[in-house]
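Just so you know, all these numbers are worked out from the coordinates, no wet-lab data involved. Just so it is clear, the model here is predicted, and its values are computed rather than measured. Cβ atoms are built from the backbone, for glycine too; each structure is taken alone.
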Structure I
Amino acid sequence: MKFFASCGKGLEYLLADELIALGCAKATATMAGANVEGTLADAQRAVLWSRLASRVLWPLAEFDCPDEHALYAGVAALPWPEHLGPGHTLAVDAHVSGTAITHARYAAQRIKDAVVDVMRAKTGARPDVDVEAPDLRLNFVMRKGRATLSVDLGGGPLHRRGWRRAQGEAPLKENLAAAVVMRGGWPQLYAEGGALADPMCGSGTLVIEGALMAADVAPGLLRHGGMTPTRWLGFDAAAWQALVAEAQSREQAGRAALRPVFYASDLDPHAVRTARENAAAAGVVDAIRFDTHDVSAIPVQDNPRGLVVCNPPYDARLAADPALYRALGDALKRTVPAWRASLLCGDADLAHATGLRAKKTYQLFNGAIECALIVCEPVATPQRERSADEQLALSEGAQMVANRLRKNLKKLKSWREREDVTCFRAYDADLPEYAAAIDVYTTDPDGEVWLHVQEYAAPPEIPENITRRRLNEVLAAAREVFALPKERIALKTRSIGKGGSKYAHIRAGRFDQRGEFLVVREGDVRLRVNLFDYLDTGLFLDHRPLRLRIAEEAEDTRFLNLFGYTGAASVHAAVGGARSTTTVDLSATYLQWCSDNLRENGIGGAKHRLVQADAMTWLDSDRSEYDLIFCDPPTFSNSARAADFDVQREYLRLLRAAVARLAPGGTLYFSNNFRRFRIDADAIAEFATCEDITPATIPPDFARDARIHRAWRLQKRSQ
């Protein structure tokens, strides 16, 4: 069966790995959860053992739901006496999106009505509603007119472990705390003899989760006390009791062997008392040493190996003070320089304020608050002399660029959070004398930040030494703002070679061919990029809105991608539900890249064709029909294997050939980046629609350069 495990945003890939380790056949990360393949026993094991899942949902039905009548009918069609016993209580959690049904509470009410009506008709009795502790908790999700009704196998939120007796002002959910501990590599560190410390422990969530993890205590044992978490009649109670018996045996052995290597401290005596009470309820109080002192008074630790975990204050309830973050970083460098640290910070600026260099950065959400989890290994990096280039970070020019970068990041932050954008343009020659573009690429799922810097051609009258100095200042500013080592910055700089000006990638005085691919996320898809080996990275960031539009419109379509490049649009169409995709490009390298991108998203097979051919020649010979076509040709192209191509000269022939392949009612999206491109209004009158949609396809991070590309939507006239 396929079932769904939900989690907080940012935990998806960690959860998928955990579910595989728990024995599930397959787990694929998706937004706020994982789609899982496995047995009911696997799902029940996840309820008992998952430290990261919020809920485990076992599907009962999936059906089209265009309106409230279809909702009632779909639920009423189920044999509810097989799921709900006499006298059992019921609760429904509903989540809706789209225009068919817009109110979750109304959807929950209609589902309850359908269940009650069926039970009354079949058994003569109706179930009561109990929103706090129902015998059967149902979960309903509707997206794009498709409804899924599931049993919540855990009976409620799985982050409630059962040990919390009291909490501080801004408690951390236990599954998010487990992720912070796990990202720090705690289980392996404990096995190697390491210690765990939290110098701002609050109610003790992080250190208690770490201790229970080390003691091999199943998170569901305390929560359910060995009882079944739901009275759903389909629940395998015998299998659950077997799982519980095994977990209790492991718990007994783990608690007996638990080493007292846990340290928790806080400035607030009340918080320390709360943490101690919670640790006692969890049965790990004897393994934890509690102290009351300021973060700057952390004592030097005796253990040479260990992990510091911490959740410093950052939201409206607890003032975010950069000075506190700096004090935390300074204290850790002084007391545990060789340890590892996993710190959940309010944002990238607060993470930077610690003064610690992150080996990895992850985007997590504490409720609705976006946070930056930084993992430092070790806490204090060895000191070295700053190079001449690094010293430029202090120059006036570099400071100007750094200030503009910070301003841009602040301006784009709300848009990036709202649209979940992780790869974007952060700087585009905002200061004319510093003529470069800086693009940010964030890896998925690690959350590592990489930069791609492209120098624009300087006017010929500017001396070379000045352009070189300015470029170095741009790099220094970028490193300062993003706190990155130079190894994570790809630089494409203009050099004068045979045949005139050209771009080259130069790093440490060498041309690079690293063969290093990074995986990033855009919308619902994962894509491979290469920042170092090619002029372009494999992902045109300015086309992000067009690709997302294609994903929205691709369901049940036959999709054609002409001049397909690395196939990002094809992947979006496939993940968006396209019936088939065809990607045409002359380059075998790009087609292989496209194949890798498809495979990265679990897509392959005969329904997704890769065609190595000249697009114009192929269109002339192809006779298939397509419902959705994307055509983004180069400005110019010359190849020994195809005729020379000039988009201004050939566009009309190209559009006619592409539109001819459209099925009735189909759509062609045409785009190009030739800044002097012109469409002949009389010539395009032969098409039913030729709408200039450029403004809607220019994203906010490219607003400074609205001429980055042009885009049109075309349809053909009815025959």
Structure II
Amino acid sequence: MNHPFRFFPGFLFVASVLLSSCGNSNHIDVAKASFVGNKNCVSCHAKEFTSWKTSDHAHAMDTATDKTVLGNFNNAVFMHHGFKNRLYKKDGKFYVHTLGPGGKPGDFQIAYTFGYRPLQQYLVPFDSGRLQCLQIAWDTQRKCWYDLTDSLHKGETIAPDDWLYWTNNGQNWNGMCAECHSTNLRKNYNPKTHVYHTTWSEINVSCEACHGPASEHLKWARLPENERKKYPNYALRVHDDSLTADQLIGQCAYCHARRSSFGDFIYPHKDMFNIMAPQLPVEPVYFVDGQIKEEDYVYSSFTQSRMYHEKVRCTNCHDVHSLKVKYNGDNRLCEQCHQKKVYDTFSHTHHKFPGQKGKPLVLDHGKRIIPVGEGSKCINCHMPGRYYMGVDFRRDHSMRIPRPDLSVKLGTPNACNSQCHTDKSAQWAASFAARWYGKKHPHQFGETFEKVLQGDTTASHELLHIIHDSMTTPIIRASAVMYLGQIPPSVPAQQTIRKKLKDPNPMVRNEAVKAFVPTSVQDMITTLGPLLNDSTRLVRLSAVLRLSQIPVKQMDTTLRTSFWKDVKEYVETMDYSADFAPSRHNLGVLYSNLGDLQKARENFEEALRIDNQFYPAKVNLAIVYNKLHENNKAEKLLKEVIKSHPELPETYYSLGLLEAEMGNYDASARYLKTASEKMPDRPRIFLNLAKVLQYLHRMPEAEKAFLSAYQLEPENPGYLSELIGFYLKNGKKNQAVHYLKQWVKNHPHDQEARKLLSKING
């Protein structure tokens, strides 16, 4: 069935405002500036406009026309998994016949193009104001159709009810893509009706996307020259003539970062951490040493780098309007800072230069040939890349020294083997690197992070060193604080975390808030309370979520006022992205902490409506169901999580406790035993297992579990008491006396233990 395109009420298209529409008033109020469109920029900024027209920004999105569509819609056929997709034109419009909602075949109109190199995607309108990204994309280099699902999720079958299916939220333009592909984008999502009223002022990334709304700048341009000096920065909201390196990078980062957005991007924003939370460069999104793995969009890579530490900014390498690198294909880009006579030499690269005699590198039985000279190019060694979306090669902007030795140790990629010598081992590359540059290597933070991931609690002192090292960039210090919070707390670790709550960098403060372990409720209030008034929303959001765990009545009046103000801000922030399961889940956690179980339930259930595989919402919803005495529903959810994620040990523990509460003791014992095997350092699990086994009269197993709990925490009087009680109930007086004597020997001032020992001995 054909679906002729129509303007859905969810969309509002705002035309550009011409210069003549700005009025005759010369009064300039930069704070009230509005968007006027790039047509008003051309007359004065022709050179910049012409340069921008060649950029990816100019082609970020467009209406589907014969001029903008690059793909073959001449009744083209694309076979995929046995289905015959057809791409065609009808009445001058573009259509695709493919599998749509529910996996049913249908004909869908293409309304917009999305990008243009090295691939072009296409957007299809649906009800409720949604635009969806078609999974069939056009490879602009090979001139052919291909399926993005195969490239992004190799070996997986994406079912029609999966969040990632092309007509569902994972491929929704409004929430996933829009804010970085158009100018003055307003998402306008209604969490109650699930309807979008998304708007923009220009369909692509145009002048005002970076410079801010320009209506007052146009007024400034009409003023006599002697009057213009009254208005700094040419009456533009974004002060691009005085931005620091961090501020300029922050301007680019709103789009060129993998991040969570707090709301629409409304100018001006002096601090990027008021509008977004960037992804830290940690597993599983990045490799453990910070190299790119999943799509990262540059920010969290570049801010790891020595270049960032030295105040290098995006515009040092990229033309600000065309976005192209200033020098393409040779080493002059790097030689802006690095001496040619030192680095552009064979003694540094140990590779031949272009034009020198030699044999090219032939790989994959002749399918891939690397010309002589590629190994002498700075970017190939220091900015290796990966392919995303199947055909899009993007370079890693962390600009690191190749470390094949780390590949041997950590299993991470390195430029030698991933870029060129794909037929050789990492050990082979490491041996050459050692011969050329020496065997001594500086410690790399990934070595420490890997220890934490492997459960090595001795990594604490190494994490502290990373955090205190002045040469460590803030984003890596923040990552180290995050990892520090994942290992058992120590006095030095918690002292450091307390100090980092006042760190100048918001990312570090934010991770410190999450890693902080209070000694009491009052300590929580006293220490985290001031952060409810932090200068950045990033930190305030984490602080209010942590403080929501304690009763509000324990806060004084002043703190309570700040708390409820931040709760309101938290809800508004999550509502902005309430079309995503994680945001609904976060709201569920907040309301659960506040004791509003009905709202918690609504948000957890909504998270699962959006993405039925989002297991954190299943686990937390099960807890809510349990509190609402709906244990059958809770049991069903936890079993679903275990089936889909058997690697999650906490779920077995939760289900084991739930089964015991429901009187299903055999099942409880099975799940608790599995939990104890997966988390052998958790004495509480062994204690609960012991009690269930005792109830089932499986006494030898129960004794073993009681002993495991006690031996894990021999200084815990509670575990000793449970063990002695077990022995006495089962007529094993000698064993009870043995452990009690041990305790009295180590704790001679424990009068209660002495009295009990005397009583047992008669």
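On FRET efficiency 1/(1 + (r/R0)^6) of positions 304 and 576 (r between Cβ atoms, R0 = 41 Å, to 0.05), which of the structures labelled I, II is highest? Please report the intermediate quantities before stating the final value.
Values: I: 0.20; II: 0.90.
That would be structure II.
Upon calculation of volume of the Cα convex hull per residue in Å³, for residues 288-559 alone from the atomic coordinates, which of the structures I, II produces 168? Can you show the working numbers first?
Details: I: 183; II: 168.
Comparing all candidates, it corresponds to II.
Given 28.7, 91 as the derived value for Rg and Dmax of the Cα atoms in Å, which of the supplied structures I, II does it correspond to? Can you show the working numbers first?
Values: I: 28.7, 91; II: 30.5, 106.
The read-out comes from structure I.
Taking distance in nm of label points 7 Å out along Cα→Cβ at positions 224 and 536 from the coordinates of each of I, II, which one would give 5.2?
Clearly, the read-out refers to I.
I, II: which one has Rg/Rh (Cα atoms, Kirkwood Rh), for residues 112-423 alone, as calculated, at 1.05?
I
State the single structure among I, II that was used to calculate helix-only ellipticity at 222 nm (-39500 (n - 2.57) for each DSSP H run of 4 or more, over all residues; to 500), giving -12000. Could you put the intermediate results ahead of the total?
Working: I: -10000; II: -12000.
Checking each candidate, the match is II.
I have 3.9 for distance in nm of label points 7 Å out along Cα→Cβ at positions 272 and 360, calculated from one of the structures I, II. Which structure is it?
Here the read-out was taken from II.
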